[in-house]
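Throughout, read-outs are computed from the coordinates displayed, never taken from laboratory work. Everything quoted here is computed from the prediction, not taken from an experiment. Cβ atoms are built from the backbone, for glycine too; each structure is taken alone.
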Structure P
Amino acid sequence: MWVLILGLVVFLGLHSLRIFADDWRSRQLARLGVKRWKGLYALVALIGLVLICWGFVLARQHPLPLYSPAPFWRHLNALFMLVAFVLFFAARVPRNHIKAKLGHPQLLAVKVWAVGHLLATGMLRDVLLFGSFLLWAVVLFAVSRRRDRRLGTVRPAGTLKGDALTVLVGVVVWLAFAFWLHQWLFGVNPLT
């Protein structure tokens, strides 16, 4: 369990710099330059992600149930994931109404992903993983929205083309995950 916790601290700690150390982050960006900062950031994030994955695999070897979710939550989680994938791609597809309206759809995707998985699973490892990401996303979303208001951030208006592309890509990737990738990557069929 300690490897999972260390991975969460490294990964989410790094991704929390805008919350707790935004001035320090800005100074480092200026000192190192954008390319070196992004390279270092990517390296530390990758280390954290590897530790999370490795820690989760290790934690699966010693299951500790905390609660037993109703079976229908596993199926409902598939719907949560569809929403999460659309939100995730809304952060990347230009000029869609979702990003224009919500501002930070990737953080909302993380929230939906985490809540769905918390409802569908009940092991300690799941609560640590998904609960940590949920707490992080809630805090970062609030901080980001507050910063947007303070800076007067205005996002480009959405278009129907942007909306259609966002939904299409989200649904296609969700289908790939639901029917193949989730089983292949994580050893769990989300539809059974």
Structure Q
Amino acid sequence: MIVLSAPSGAGKTTIFRAILEKDPQISYSVSETTRPCRNGEVNGKDYFFVTPEHFQHHIETGYFAEWAIVHHHYYGTPRQYIQQQLDQGFDVLLDIDVQGARQIRQVYPEGVFIFIVPPSIQVLEERLRARKTDTEAAIRHRIEMATEELSHIDDYQYLVINDQLPQAIAETHAIIQAERCRRTRSLFSIQDLLPVS
């Protein structure tokens, strides 16, 4: 279980897409959301775009491993999909906010939690404006939220500063590769090295 969190505009989506392209062992967990579909997004690939009523029904039936309200919209991760991918031997990548990460940590405490940050709040604001997808009020709200989200850095094992995108991608992927080599995650046993008697 790999959890990526970041303030809006920090480059998390670009980073996880690059990692998915280069690493076939990783499966991306597609979340449900009630927010509108943005230009270029595909329903079922980027998110499952659903109505608030549909989302509420899934909350009531325990469908989600985690869910949260972020920037006035609901987001949730389907529990069954995660387990299916883990059972098939994939590493599962979740792109979720700090609220969702807190819930996932309770269910999957052995997960790898990575927080991606911009080099500064000023750079974050420039990136949000460059996207040209938000109103001025929405940008101000995202900046305020970023300040609050940054207070949760200590909840994560790893911090990646996205100053130069290629380096941030490489660092994030290196963390994942290193975690795969952890002795506690390996099915390898010292018995595998000993001669058969």
Read-out FRET efficiency 1/(1 + (r/R0)^6) of positions 89 and 129 (r between Cβ atoms, R0 = 30 Å, to 0.05), computed value 0.85, structure in P, Q: P
Per distance in nm of label points 7 Å out along Cα→Cβ at positions 17 and 153, the highest-valued of structures P, Q: Q
Answer label among P, Q for the case where helix-only ellipticity at 222 nm (-39500 (n - 2.57) for each DSSP H run of 4 or more, over all residues; to 500), calculated from the coordinates, equals -25000: P
Per relative contact order in percent (Cα under 8 Å, 6 or more apart), the highest-valued of structures P, Q: Q
Distance in nm of label points 7 Å out along Cα→Cβ at positions 1 and 121 from the coordinates reads 3.2; which among P, Q: Q
Which entry (P, Q) yields the derived value 31, 22, 15 for semi-axes √(5λ) of the Cα gyration tensor in Å: Q
Structures P, Q, by Cα Rg over 2.2 N^0.38 Å, for residues 65-136 alone: label with the highest value: Q
